[in-house]
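Peer 1: What follows is a set of structures to go through.
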Structure 1
Amino acid sequence: MSLATINPVEAKRRLANGSAILVDIREPMEHAREAIPGAQLHPLSTFDARAVSALGGANTPALIFHCQGGRRTADNADRLRSCVVPEVYILEEGLSGWKAAGYSTSIDRTKPIELQRQVQITAGLLILAGLLLAWLVSPLFLGLTAFVGCGFVFAGISGWCGMARILGLMPWNRLSA
């Protein structure tokens with residue numbers, strides 16, 4: 001069962017008059033890179049409905065949840081609905097919808113890009129390198145391309161991505177407290 005959506009214009013109005021609290025359910029690295037000013041971070045990976053329900057004290061106003069594009073929020077509607085507040089909404093199209101409506105975000109380009117994008121960039125570079133090396137050096141380098149493809153298939157089936165794990169350990173992906 002889905003939650004009601006709220007458009008960015010109405011969400012901004014409600015945030016401005018204090019009748020709603022904006023909750024970012026993305027991961028800390030995503031939030032550190034770009035966020036809607038005033039949004040409170042409560043990532044899905046550590047989501048605690050009781051803590052989120054208590055954000056506004058005894059008279060918690062409506063909660064408006066958002067992610068990057070709206071899909072992650074919609075997919076987790078049941079978890080978000082478990083917050084005990086009178087009104088719970090999903091921000092239409094998430095952060096992307098907020099920006100499309102012309103509203104500002106705080107951006108810190110010194111923070112790393114999202115891990116998923118890092119995986120896509122790295123995998124793409126490995127595939128291109130394998131193809132280029134196979135063309136210039138030896139057809140055996142097609143094995144690199146096959147290895148990356150097999151890794152993607154495994155990640156899709158199992159939900160575990162070794163490349164994401166390795167990239168997550170890199171120094172640039174460690175958020176300072």
Structure 2
Amino acid sequence: MAEFGFGQPRGGIVQTAYVVPDVRAAIAAWVADLGVGPWFLLEHFTGVDAVYRGEPSRADVAIAMAFAGHMQIELIQPLDDAPSVYRETVQQRGWGFHHVGLATDDLAADVAAREAAGATVAFRAGVPTGGTVVYLDGGPALPGFVELIEGTAGMDDMFTRYWLASVGWDGRDPVRPFG
């Protein structure tokens with residue numbers, strides 16, 4: 001199985017994500033308590049042609065990403081009250097774990113296979129790396145959503161740059177611009 005430049009296998013888990021009430025406070029805690037960083041912060045994200053549970057979505061979130069070893073950590077703060085997979089999680093389970101992200105080279109086939117196995121698409125949107133992400137609700141057997149992340153050259157480049165920034169990170173500049 002091929003790997004991304006940051007050492008995670010294509011088709012494998014590349015990300016764990018948490019929904020948080022305050023992304024900057026969460027970053028500070030991950031830096032101080034766990035030594036994770038630097039964090040790359042996107043102050044506002046709505047996605048391109050975003051769809052939540054079959055309806056157009058305008059939900060706005062802040063997103064921060066960093067690496068702990070070869071695992072990417074994502075922190076997501078809802079910025080409005082618009083319906084979203086993030087607000088849904090907070091309403092159902094509270095703040096905390098939200099999803100695992102799996103890299104895919106064939107998004108359509110992987111979505112179809114998961115749907116055939118009983119999962120439902122909860123959210124779909126274009127992302128800044130040029131690809132698409134799809135969140136699937138697999139039901140109560142899974143602890144959260146499964147996000148399929150389209151493995152584009154842009155995604156591999158960005159995630160690899162973030163991972164390289166974490167290797168030997170000295171604690172300086174803990175929050176950096178996304179992209």
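Read-outs: derived from the displayed coordinates by stated rules, not from any lab. Fair warning: this is a prediction, and the values are worked out from it, not measured in the lab. Cβ atoms are built from the backbone, for glycine too; each structure is taken alone.
Peer 1: If helix-only ellipticity at 222 nm (-39500 (n - 2.57) for each DSSP H run of 4 or more, over all residues; to 500) is computed to be -7500, which of 1, 2 is the source?
Peer 2: Working: 1: -13500; 2: -7500.
The structure behind it is 2.
Peer 1: Computing Rg/Rh (Cα atoms, Kirkwood Rh) for each of 1, 2, which one ends up highest? It would help to have the intermediate numbers written out before the result.
Peer 2: Numbers: 1: 1.09; 2: 0.94.
Structure 1 comes out on top.
Peer 1: Which structure, out of 1, 2, was distance in nm of label points 7 Å out along Cα→Cβ at positions 96 and 144 derived from, given a value of 1.1?
Peer 2: Values: 1: 3.1; 2: 1.1.
Attributed to the structure labelled 2.
Peer 1: Then there's this: For relative contact order in percent (Cα under 8 Å, 6 or more apart), the calculated result is 22, so let me know which of 1, 2 that is. The partial results should precede the final answer.
Peer 2: Numbers: 1: 22; 2: 29.
The correct label is 1.
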